[in-house]
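Pasting the structures here.
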Structure I
Amino acid sequence: MEELGKVYQLLVPLGGHTMTFNLNVIIMTWIVMLLLLLFGYAASRKRSRLPGPVQATGEIFVSQLYGLTEDALDKEMTKTYGPLICALFMFLLLSNWMGIFPHMEEPTKDLNTPLSLGLMGFFIAHYAGIKAKGFKNYAKAYFEPIFFMMPLNVIGELAKVVSISFRLFGNIMGGSIIILVVSYLTYSIVFPPVLCAFFGLFVGTIQAFVFTMLTVVYISVQVK
């Protein structure tokens, strides 16, 4: 069970203090980004009217996610935020799938990754709201329906970050713990491969989709 708490750390001295980074998460994140860059290059390298498997896969991802984004936002805003939504979903999807492969870990199993993505979506949504409404109308919404509701409205917005981040983290970390426990109980004979497929492919895909769609909804709420 010691594998659950094994973390390789990168220590960086800075101004008399030492900053600690999770080396596992950094390496896995860079691997995910490298794989996505390779996929993007392969999908767009030889584009044709009769696409090959890689190009067709990329076009399916883009068209479906753009369609979902356009349903929540208007067509013009989709041109701005569509690439972000596509990149976010594909990054989360591949990150959640990393645990399926031997000696790999999910970057989303560390709270810093989903929390960072949640904060990114939070700031982008509020930036979009200010840009669409103007700062006066944006700030006015926090005092509705009655002015003294402002603190509760602010807490509600901050709670969205906690909700979206901990949902993803809890599901991915919980799946990893269940797989590890069952592996020790059954000596990795039958159930762990099935559990890896379930938590990695099915739950990982669902959580990536939920996180991405909630980000779209948060942007939509701010701009309308």
Structure II
Amino acid sequence: MKKELKIEFAGRVPYETAFRRQLELQELRLGDKIPDTLLLLEHPHVYTLGRHAREGNLVWSEEERRMRGVELQQTDRGGDVTYHGPGQLIGYPIILLRDRGLLPRRLVEWVENTVIQTLDCFSISAYVHPDYPGVWVDDAKICAIGMRIREGVSYHGFALNVNTDLSYFSGIVPCGINGGKTCSMASLLGYEPDIRQVGNKLALKAGALLERESK
């Protein structure tokens, strides 16, 4: 029987608000009160620190971050420091893994394949780097991935650079990778694709691929 993947478009949402929403959805999913849900949104400028983040990977000072309107948030996801901001499509999958017979690694692969197939719709050839997490185009990361599973339900997720102002990545060492490059769909295509259109295509790919992954 086909299992639904509900898509929730939330617009531009502060990081803390979105995190609270993830926890609400996670509790509802754990109680089987909602289907698996993919929360799609944007954030205002924010740097997020994973549980293993190093302070030295924050390049801009507190004063400079304040001048540029960038918040700093500690998170309970894995990984190091990353940037979220306008023009970046954020996806938070709230998935009950056992209901689909998924292991954590397969869930991450589902996210990777969803992003890669979405980019292919725009004639962007992307791949998974053998040494670093996320999705890459040539030698630059276009999508960061950082998830966590609690009580068998996933939260946190991925950040796809669509029309992102890439200059904000200079304020950090992205994902702790020294000399790491970033790119966006806009920087590769030479125009700014509509982020809602990208989100709609991604939602279709996500649903189809998750159904295929489910046992």
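Quick note: the coordinates plus some simple rules give every number you see, no bench work behind them. Values in this document were obtained by computation on a predicted structure and should not be read as measured data. Cβ atoms are built from the backbone, for glycine too; each structure is taken alone.
In terms of FRET efficiency 1/(1 + (r/R0)^6) of positions 23 and 39 (r between Cβ atoms, R0 = 25 Å, to 0.05), the structure with the greatest value among I, II is II. Sorting I, II by mean count of other Cβ atoms within 10 Å over residues 103-110 from high to low puts I first, with the largest value. Computed over structures I, II, FRET efficiency 1/(1 + (r/R0)^6) of positions 79 and 143 (r between Cβ atoms, R0 = 35 Å, to 0.05) reaches its largest value in II.
When helix-only ellipticity at 222 nm (-39500 (n - 2.57) for each DSSP H run of 4 or more, over all residues; to 500) is computed for each of I, II, the one that comes out at -24000 is I.
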